[in-house]
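Right after this note come the structures.
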Structure 1
Amino acid sequence: MRFENWVFPDIKDGEMTKYNWLVQHPQKLSLGYKTDIGAFSYINAEYEVQIEDDVQIGSHCSIYSVSTIDNKQGRVVLKKNCRIGTHSVVMPGVTIGANSIIGAFSFVNKDIPDNVIAYGVPVRVVKAIDPDSKNPDSIGD
């Protein structure tokens, strides 16, 4: 079982965790149980980042609660069991819905509802997911 012995990681401001991902402003990060954050991912939680239980974040992702380029800021929420593909970027003020899947290399600059697949630059919703099915092949049209 993948998370049989899962424990909360030790997170220090601006330092890599033992899993090789980094958080700035960790005091404003809410990390759920059995989360999986890929190596070389970056989280800027200055204006709060909430990661709920069972969330998966691929390697090399960036999650920003603040953007110095356009001066946007806002809490980021990754709801239960959502998954974010490798090399994706989540911008300030965005919520990604429960069970939703974000494809690799996506630029998430708007809220994503529960139970969908979304991807692209900028991100767009492409399909609904059947929330009652545990089979990844049961994707709605």
Structure 2
Amino acid sequence: MGSFETLTTEDCWGLLARCAVGRLGVMVGRYPLIFPVNYALDGNLVTFRTGPGTKFEASQYAHVSFQVDQVEPSGKSAWSVLILGAASVPDLSHPAEVHRLEQLGIKSIAPGDKPLWILVLPEHITGRRVVPDEIVFGFDPRGYLGLYY
């Protein structure tokens, strides 16, 4: 078992900066849909590329959620960061803006052309970490002294 630790805003941004894949949540009709996306941070904006379709149509100028998490290989600790915000589309008529966005180096693992960009402007960011209980020293019947969480 473990306990929850609330992450600071700075911790949340630091964790987001370490990852490249998150999940975009949008409303389509009466249902929330979740889409995995490759992203990069552009200052305090979450930026990703996409192609035409449901994800782009549902996220343009809408309230969205964006979530990133990670479970440690041991399975004994994990963290999650959630952003609630508004999505917008950058003005691609300016070559300097296109060049700046390209410099973010977003590499999509999904096939297909991704000519469109979405920016998520955070309104709220929260995060928490599951931390293991105190480390307990235990005796292994085979004669080994071990660490147990």
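Only the coordinates and a few stated rules stand behind these numbers; no lab work does. These numbers come from a predicted model, not from an experiment. Cβ atoms are built from the backbone, for glycine too; each structure is taken alone.
Where does the value 3.3 come from, among 1, 2, when distance in nm of label points 7 Å out along Cα→Cβ at positions 40 and 128 is the thing being computed? Working through the options, I get structure 2. Which structure, out of 1, 2, was distance in nm of label points 7 Å out along Cα→Cβ at positions 80 and 120 calculated from, if the result is 1.4? Attributed to the structure labelled 2.
When you work out mean count of other Cβ atoms within 10 Å over residues 64-71 for each of the structures 1, 2, which one comes out largest? Result for mean count of other Cβ atoms within 10 Å over residues 64-71 over 1, 2: largest is 2. For the read-out helix-only ellipticity at 222 nm (-39500 (n - 2.57) for each DSSP H run of 4 or more, over all residues; to 500), a value of -4500 was computed from one structure; give its label from 1, 2. Corresponding structure: 2. State the single structure among 1, 2 that was used to calculate distance in nm of label points 7 Å out along Cα→Cβ at positions 8 and 32, giving 1.6. Among 1, 2, the structure yielding 1.6 for distance in nm of label points 7 Å out along Cα→Cβ at positions 8 and 32 is 1.
Which of 1, 2 yields 12.6 for mean count of other Cβ atoms within 10 Å over residues 72-79, as computed? The value was obtained from structure 2. Can you say which of 1, 2 returns 13 when relative contact order in percent (Cα under 8 Å, 6 or more apart) is computed? This figure was derived from 1.
Can you tell which of 1, 2 yields -0.30, -0.52, -0.69, -1.43 when log10 I(q)/I(0) by the Debye sum over Cα atoms at q = 0.10, 0.13, 0.15, 0.22 Å⁻¹ is derived from it?
1
Please state which of the structures 1, 2 yields 51 when percent of Cα pairs over 14 Å apart, for residues 16-55 alone is computed from it. Derived from the structure labelled 2.
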